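Given below, in the form of structure tokens, are the structures.
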Structure 1
Amino acid sequence: MTQTRQVGEVMTSDPITVVSTASLAEAVSVLDSKKITGLPVVDASGALVGVLSQTDLVRARSNPHLAQNWLGLAVGDIMTKPALTIPATAGLEEAARVMEERRVHRLVVVDDKATPIGIISTSDLVRSWLR
């Protein structure tokens, strides 16, 4: 019998996070410099409160009110909340199902205290299926 691979086996560990009070300019700089498309968003204590993706940035920029106030916005103003999470022990099939059902490209992998410990993306899933 084959054993189902788990999210923790293919996730990107130690995710880069951004605090909800950070400016959008700071977040865009991180996304660009790290060549990533999304970030888990945490509060001052490190608790997960949302996710910021390039899609969130495009959506905000296309909203006239948000675009007008772009320089004054914080990550928390436009992030997607709550963040969609999955435990590291979940199977890859479950991760794929959740991403498809919720139409997202990434899930935040959390420990038993709901602290971000990784990210699993659609790219991670595809790479895992090729192995």
Structure 2
Amino acid sequence: MIKGIHHISMKCGNEEDLAKVKEFYVDLLGLKICREWPEGIMIDTGNGFIEIFTNAEGIKQLGAIRHIALATDDVDELAGKVKEAGYEVFIEPNDRVIKSDPPLPIRMAFCFGPLGEQIEFFCER
């Protein structure tokens, strides 16, 4: 039985990229590193993990997985923080309604992370 998503995995190939990852996810977004080992780290998102392997270069292209969506109560604050830190917010905070049954009102924004990953800040209204 599936209980949820345990982690999303990314790769970075050098100490400079790893430092940027830690700065972005830990210092800027306030997430915590829950474990480290010689080839990687695991960052706790509150209901799952982001795993970063440091033993190979990541492929910098969009694939079948389009983005990581991080749940938040304040989309605007996070988008402002990442923009102030020099990261590109390519979809500014905005309200939308997902036309599902029942409709789902949301607030969202998108930015690029330190490895080129797309990150959505997502708030159900």
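Values quoted throughout were computed directly from the atomic coordinates according to the rules given, and no laboratory measurement underlies them. A quick note: this is a predicted structure, and the numbers were derived from the prediction, not measured. Cβ atoms are built from the backbone, for glycine too; each structure is taken alone.
Computing FRET efficiency 1/(1 + (r/R0)^6) of positions 15 and 95 (r between Cβ atoms, R0 = 30 Å, to 0.05) across structures 1, 2 gives 1.00 for structure 1.
When helix-only ellipticity at 222 nm (-39500 (n - 2.57) for each DSSP H run of 4 or more, over all residues; to 500) is calculated, the result is -4000; to which of the structures 1, 2 does this value belong? Corresponding structure: 2.
Any idea which of 1, 2 comes out highest on relative contact order in percent (Cα under 8 Å, 6 or more apart)? Could you put the intermediate results ahead of the total?
Numbers: 1: 32; 2: 23.
Result for relative contact order in percent (Cα under 8 Å, 6 or more apart) over 1, 2: largest is 1.
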